[in-house]
1. Check the numbers for distance in nm of label points 7 Å out along Cα→Cβ at positions 22 and 190 across I, II and tell me which is largest.
2. Could you tell me which structure in I, II was used to calculate distance in nm of label points 7 Å out along Cα→Cβ at positions 54 and 150 as 1.9?
3. Quick check for you: by distance in nm of label points 7 Å out along Cα→Cβ at positions 46 and 174, which of I, II is greatest?
4. Given 1.8 as the derived value for distance in nm of label points 7 Å out along Cα→Cβ at positions 110 and 198, which of the supplied structures I, II does it correspond to?
5. Tell me which of I, II gives 21, 12, 12 when you compute semi-axes √(5λ) of the Cα gyration tensor in Å, for residues 142-213 alone.
6. Matching task: 0.95 is the computed value of FRET efficiency 1/(1 + (r/R0)^6) of positions 38 and 78 (r between Cβ atoms, R0 = 25 Å, to 0.05). Pick the structure from I, II.
7. To test your reading of the models, identify which of I, II gives 2.9 for distance in nm of label points 7 Å out along Cα→Cβ at positions 166 and 182 when calculated.
8. Work out the source of 51 here, i.e. which of I, II gives that when percent of Cα pairs over 23 Å apart is computed.
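Nothing in this text is a laboratory measurement; each read-out follows from the coordinates by a stated rule. Fair warning: this is a prediction, and the values are worked out from it, not measured in the lab. Cβ atoms are built from the backbone, for glycine too; each structure is taken alone.
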Structure I
């Protein structure tokens, strides 16, 4: 029996629509420079790597924050400020600088052409564990919704976040296609929730194991081609 037609497509954001590592590295550098100007004792004591380590430690100490990257970042900055003799409010300005830069991304070249081609035909949305803001990035005209781990209370691959995306799209899970770069969080998570899946493998990695995606592509042009062929 032929599966029901795809009516909605959800996209992971970080490392699917843009490369995240250079974005975060730049954001951390800008934040560090801002701290050096306004709270100099903090960057003297903590390098960007030290602040990341502090944040990672908070994940273990406060697992209830694990799905909320913004809260984790704020809390790590607040603790660092206290350790340096500043008030926790120092975290607010530092986080604002970082979050603005975190949303200054460079889309992969294939992203906008394909989203523009797909938007008239499918309900498109975002599904992310991260804290990107699609309105700040300028994708809110193409992606009709953005379901986040922070808003849902759980992170991928938990099925509840995929259920929330299906609800946001107004489409049964079996008619949603999820597109992402992470085999466990995106592919296995979406499959377990009843969605069809496409693995975006931009770097030519080997599949790590487990049930494979319904399709593998090297970029979104490959996704568009499969949809045009009716292969999904």
Structure II
């Protein structure tokens, strides 16, 4: 009897020691080591890839898209885009909800609709018509065939912060007109904020819309209240 109790006690004590050691190693030392390495080697990414404006204020993350809309007026169900700014791709993947209306990282997802789904067809058709209308100016007419795919479809997450250089350049004339800027100057702005393929062959060239709009704000220096979120 005493031998059995003693053996049980030793097993319990061995288990408690193992629990204590593993808790310290896996629950304290390992997380601290990973956090320390991340802060030293990848400080920016470890802290959310934050983007700051010229004043040093954090205005977003380079990993999460944002909307650039006018304030909603009474009776409106959706906000109209503020056409002074470069516009991101649609965020239909977020669905119809009252939780995530501004690309906030609360809700993420794709539409999961097939190519012949009536809702998806209507979204794409309406989005293409809006892109053509919004970006056509007196001396620059956009054709439906000019509209790239990502201008009318959301990404798999619904949160993609990038657009293609083609879509950015399609918006140049409208942005230049709305901000009373020279078209060539806005085109250069897009070129300066176009990132190439990773390692020269991975992915596609892309433009981070938030970074581009921050540069645009610095170019036109509008009132702070009109700055991109």
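1. II
2. Checking each candidate, the match is I.
3. Of structures I, II, the maximum of distance in nm of label points 7 Å out along Cα→Cβ at positions 46 and 174 occurs in I.
4. Computing distance in nm of label points 7 Å out along Cα→Cβ at positions 110 and 198 on every structure in I, II gives 1.8 only for II.
5. I
6. Clearly, the read-out refers to I.
7. II
8. I
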